[in-house]
Structure P
Amino acid sequence: MVRPLAVALLTLAPSLGAQAPAPPASARPFTLDDVLRVRDVREPEISPDGGWVAYTVSSADTGEDRSRSAVWMTSWDGARTVRLTTSPQGETTPRWSPDGRWLAFLSSREDEHTQLWLLDRLGGEGRKITTLQSDVDDYVWAPDGKRVALVAEDPDTAKPKTPVPIVIDRFQFKQDEAGYLGKQRRHLYLLDVASGKTTRLTADDYDELLPAWSPDGKSLAFVSKRRPDADRDDNWDLYVMAAAAGAAGAAGAAARQLTTFEGPDNNPDYESRPAWSPDGRAIAYLQGGPLKLIYYGVQKLAVVSSAGGTPRILTTGLDRNVASPEWSADGSSISFLLEDDRAVQLARVPANGGAIERLVSGPRVVSAVATGPHGALAVLVSTPLAPAEVFAVEGTALRPLSRQNDDWLARVKLGAWSPSASEAATALPSTAFW
């Protein structure tokens, strides 16, 4: 939802934005080749001690005709920036362990499949921690730092010398980027960090996605479509299960369905993980619109008791999409991303309902938000005059942390434009932009 809008805003610069410092006289006009010079910054993550922000940086490799990604980190005061990984295969999805010692990431280095790796913050080489026979698509640390919940597809062990015919026996037989779909589904696994042992938690003919740990580390929330003919609609629902294997270590531990709305609850297409309240009593998530509206249904911020019951909609007065809910440390409020008038803002609402407060507004796109200790917030922000970079949120101002595109922006001259009257009225002071 958010990322394509960010690209569109960058491309359609004349329609939206705020004034940026004038380029030097030596700056040259923008050319088609400049599209390949933009560094794509994503996935900010604040370290548990609040001292660093990790993120990924992708750039085009024209020789290999591919994009290469690496993990970087910048100190919270912005004084130091360090590149942490350099493998040809690239690395994505950095996430800190709860104690801050390990920085995990995904990579296919030394393996045909994407695996989970650990980088010791004290120094040394990265260590591969999973050896699954399929790609690790997603992961999340348990609160104790001793376990990791994984999402991985069923392995395809049949590798004939001659490709077999494609047999279509599913209603949804093809998917963008993935191609033709087989019988493999994506399931939840539990990784013991110390031993490297993985235990499969779910089975059956369903996808289980976007796991989220309860604060006590005993349960996992996730989304799935556990019903016959699940391929025929997007009626995803929220489930909770114990973070342990079934009887005698068997897969398929019992899961409890939390939502029954006849439409998508936390549709994975929006890449928004369910969020547990700090006391573990409630879960914030996205409730979509009726199935007949498909992706035209508005995504609303909802909260449901982790024990089950009727959900509460906190954004009933909005006719705008929301995404990426995050609870405050004291559980009193929930922050989220809010689409509004060709921009994406960072907003906040009381957990019991009430007025919505815009924390980062104006003509820009906030495409990701990371929370840290003592209320620290880092956001990924782009404008029509600058690609996405990581910023620290300080009151109503944004302080730059990553500066991956500064050199390129200093050499190129972009088009001139000015915001509309409505955009100018909601914009932050000019000092808040850079």
Structure Q
Amino acid sequence: MLRTDRSPSHTVMAATIGVVMVGYFCSLAVNWPGHLEFDSIRQLLEGRRGLYANWHPPLMSFLLGIGDAIFPGGALFVLLDTSLAFGAMVFLVVLSRKPSRFSPLFAAACVALPQFFLFQAIVWKDILFGDLTLLGFVLIGFLGTAAARRQTALKILTPLVFALAILSRQNGATILPCAAIAWYLNKSRSSDSRQAARSASVFVLLTVIFACSMHLGLQTRASKALGPREQVEDLQLYDIAGMLQHDPTLSLPILQTRAPGMAALLQEHGPRLYSPAGQDPLVDFPPTGRLIISSRDPVNRQWQALVLSNLGTYLSVRARDFLWLLLGRDPKLCSVYQVGVDGDPLDLKAAHLTRRYDGRDRWLGETYATTLAATPLLSHDFYALLGLFSFVCLVRRRRPADLAMACLIGAAAIYCASFFFIAISCEYRYLFLLDLAAIAATFHLAMDFAGIARDFSHRR
């Protein structure tokens, strides 16, 4: 499959792949048919009805609908997610030039982590986005080593994977610049800079074409709900409430003139309802819901005016929100994982689902995940440091696949940084890509653990 300058140990490679596959089947066996919560069930219902409100990316609902039509529920979506993540790990094993004899142990450690063992079975768009992004960068890694006859397939499949990733998260397009850089760096090894730049441009163009075409197709089944507009207004109200809590002397002249009811609500209740843990207390406050539709334009204008005239206050509030997301300061307020099936009773009835919290769910939630939640293994700041270390090692070693994995970490960093401006909750899943990228990059390095020091000494 690959052309390398050294023959890998087929025995070690087979053993490592075997460990990954054992982890794959164990994850499915323990978690089947998956874990669903409020958002998951809503998207399942949208997919079943074939009508998308755009409150969540419609691709997620579409895929759930396809799986539900074959096997009711979210089980086949869980199968898809798990196959993407573990499949990417298998590809990383194949990419290794000379796997270390310790590779099976590294693989066992990775697949036992909750990011692979548990999260893949939770029906969340963040997991789908992370898995597709990981797979996309791993496929770019093959560009520098794959035989010529496989180059054409990679040039079509990789943009398609990235297009799906972009469509699976509202801010998913943030990964595309790093993907283009990874493509260029890998192609520049076998061609001059102009050819590599043209190839990267074609890659970006194909990704955009695929993404736009699929998005337009999905929008033919979109409802007339104002999901995206309400999401923007929710974020703006959240920011305004946070700024009012930070500085109670701020005035809201635009809202007082054009939407006095919303102005009075924010000034009276906003500081009390604002929490860096999330926007739900504010947006779920019944009076807020009654005023949202009629005050959309005034809220937008007031938010812009406040940010421009009080930039320091805005950035201070945003920084606090982001740190709560990154650090998960209160596990009771910041949701980390979901096990079982739970949601709105009417949604459960419509989806023909019942609440579930059986013995397996209890073990997963109260023993496995709870134990690990008290360690760095469920901590974004730990994976940020691990990713930084891996990035330095990958850039210094500079093998063909190393550049793609380094760009994966860069893409995860940019994606996570975008939450500085859009974070509305400290839910762990939002930064799932950060964990996944760090784990995959470290695993890629560990496949030739002994070679890291050797490569560094040669470069010196």
Structure R
Amino acid sequence: MAKTDTIAAIGTAMSNSGIGIIRISGDESFSIIDRIFKKKNGTRMNPEQTHKVHYGYIFDGDQMVDEVLVLVMKGPHSYTAEDTVEIDCHGGILMMKKILETVIKYGARLADPGEFTKRAFLNGRIDLSQAEAVMDVINAKNDYALKSSVNQLNGGISKRIRALREKILYEIAFIESALDDPEHISLDGYKLQLKEKMNPMLEELEALIASSDNGKVMTEGIRTVIMGKPNVGKSSLLNLLVGEERAIVTEIAGTTRDTLEEHIFLHGISLHVVDTAGIRNTDDVVEQIGVLRAKDAAKEADLIIYVVDGSVPLDENDREIIQIVRERKAVVLLNKSDLGQIVEKEQLEKLTGHPVISVSAKEETGMEELEKEILSMFYAGTIDFNDQVYVTNVRHKTALMESLESLKLVDKAIEDEVPEDFYSIDFMNAYEQLGSIIGEAVEDDLVNEIFSKFCMGK
């Protein structure tokens, strides 16, 4: 491991709290803490005693700064794989800044955003996909995103990628060896053998790419648009889902003129819910704009919740909405089930081609069935995070798609009886694209860009 300068940063949020943590990493970590820390009992700290917690005080010269706990971790058995010190101090903003200033005064420099994790990657403790998972864990907005990120942090994606690369590398090595030494390594029958090996590799890549749809939903949430005619209960439904009075609800049709957006959590998944103006033909210029925005929102939606007032007959406005929802992923709510039902559930299912759930926003019934339906629509039931990997990173998906295209070219070359030496070019491209996911074939500029998005002190 190359000699590095010593960095320091506040590792906890910049807000008043019970405890604050200042992190130090690099070759001078132990000498810096030795100059500014004095143990309670007056003895010196022995940095060779790694992973020990010491109680005492931080001093700036003769001036005591704070009463602290100091954790010493000798590399490579630390987060960065370097000599590392963490100072647990009182969690006031001013106090944390004061201790950080003292650490910098005695030889450290302020760390760049993500530099601790970047050093962990550069020192080989984690690969690039695991490093990216660190920020995914921090930014996780729901249970599924958190579990998926933890799985990636533990090497879930890395293991699959490395296994694929090993298979590809074997074929590259075999072809090159056979071309260099045809007397001892024969390519007779190789095309047929390789053809049988290609299908599992292609299927593996296709499965990982397909998982990115679920991965996007996990990390970003389901963009959900509530549609329907005016006064069918859309805003009441939004208020019920949010758990508070966010949308104005009146008996006057057309109360909602513009889109209203809220984030809610449903059984561990997040929904980005958009309440829209009621769809109807109108001469009101403002309402017309709201209707157009509702239709535009529906085009961008991952899910449409179509709300129907079951107590009144369907009309031409409903038929216009049905044309929209038939082509999209949607669930239909037959609202006002507490009133007499004129619209039949079976009739609505046939017209829309989507499941219909009877609900009453007023009496708060049918919500549990709606939640289960949304969960099954997007996750096909439950998710097993013990062995299932989800691609949640756009960079990863792009590299996987490039790798898949290269392997498809190899597969096509086999069918077209192309000479074996041509396979190596596409195999190598697939190998390098997969390597970019875990950081084994990636430019420095990309690495710097990835870590620049990290928070300070991580």
- Query: From which structure (P, Q, R) was distance in nm of label points 7 Å out along Cα→Cβ at positions 374 and 398 calculated, if the value obtained is 4.7?
  - Reply: Q
- Item | FRET efficiency 1/(1 + (r/R0)^6) of positions 38 and 102 (r between Cβ atoms, R0 = 35 Å, to 0.05) - highest-scoring structure of P, Q, R | R
- Using the calculated result -22000 for helix-only ellipticity at 222 nm (-39500 (n - 2.57) for each DSSP H run of 4 or more, over all residues; to 500), pick out the matching structure from P, Q, R. Q
- Message: Using percent of Cα pairs over 38 Å apart for the comparison, can you identify which of P, Q, R gives the largest number?
- Response: R
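Just so you know, all these numbers are worked out from the coordinates, no wet-lab data involved. Because the structure is a prediction, the values reported are computed rather than measured. Cβ atoms are built from the backbone, for glycine too; each structure is taken alone.
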